[in-house]
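Participant: Pasting the structures in now, so scroll down.
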Structure P
Amino acid sequence: MDFLNVILDNGNVWESDRSSLFPVNEEVHFLSSEIDIFDLLVMLGSFPSRTQARKNWKHGPIPDGWSEFYVGKLKRHLCIWNPST
């Protein structure tokens, strides 16, 4: 997977978030806000396991708001919408 688009459902998601943040033709995953950055990095395929992700990820937890990361040598693209109150 070269990219992963995620909206974290923490109770603050609006119906218009998907269409206003991501292109219509791209897949977007609605995930629980309980998921952490290490799970997303494994889903993206940047690391084979949570353990490897924890050892190598230096950017901290998922921040509030819009986050965009290019991960690894292959520059996989991770976009996260974590709406705040």
Structure Q
Amino acid sequence: MTTQIIFTAGTTAPSNQKALNSIEDRCTVCARKLGANPFYFEVNTSWEIIVPGSDAANSQGCFPVGNECAKKFDTALLVKMGA
């Protein structure tokens, strides 16, 4: 089964309220609990996905995404945080 790329630079970022309101680490797309080494995507002040590090002045930070949901993102938009 092929997963379709849904999230590209400039598209509105996902924002699952359960994930955003949780004190646990959850995927911002589906709200499932995250594994030990999730991917992250970055958004700007308009809540649009941006290339990581490309717009520091307007960045709202990075948000986690699980491995399954990461398949829906353009790979250039995902980063792993250093341990």
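Every read-out reported here was derived from the displayed coordinates using simple, explicitly stated rules and does not represent laboratory data. Predicted, not measured: the structure shown is a model, and the values here were computed from it. Cβ atoms are built from the backbone, for glycine too; each structure is taken alone.
Participant: Of the structures labelled P, Q, one was used to calculate mean count of other Cβ atoms within 10 Å over residues 13-20, giving 16.1. Name it.
Facilitator: Q
Participant: Something else now. Just checking, which of P, Q has the largest value of relative contact order in percent (Cα under 8 Å, 6 or more apart)?
Facilitator: P
Participant: Where does the value -2000 come from, among P, Q, when helix-only ellipticity at 222 nm (-39500 (n - 2.57) for each DSSP H run of 4 or more, over all residues; to 500) is the thing being computed?
Facilitator: The correct label is Q.
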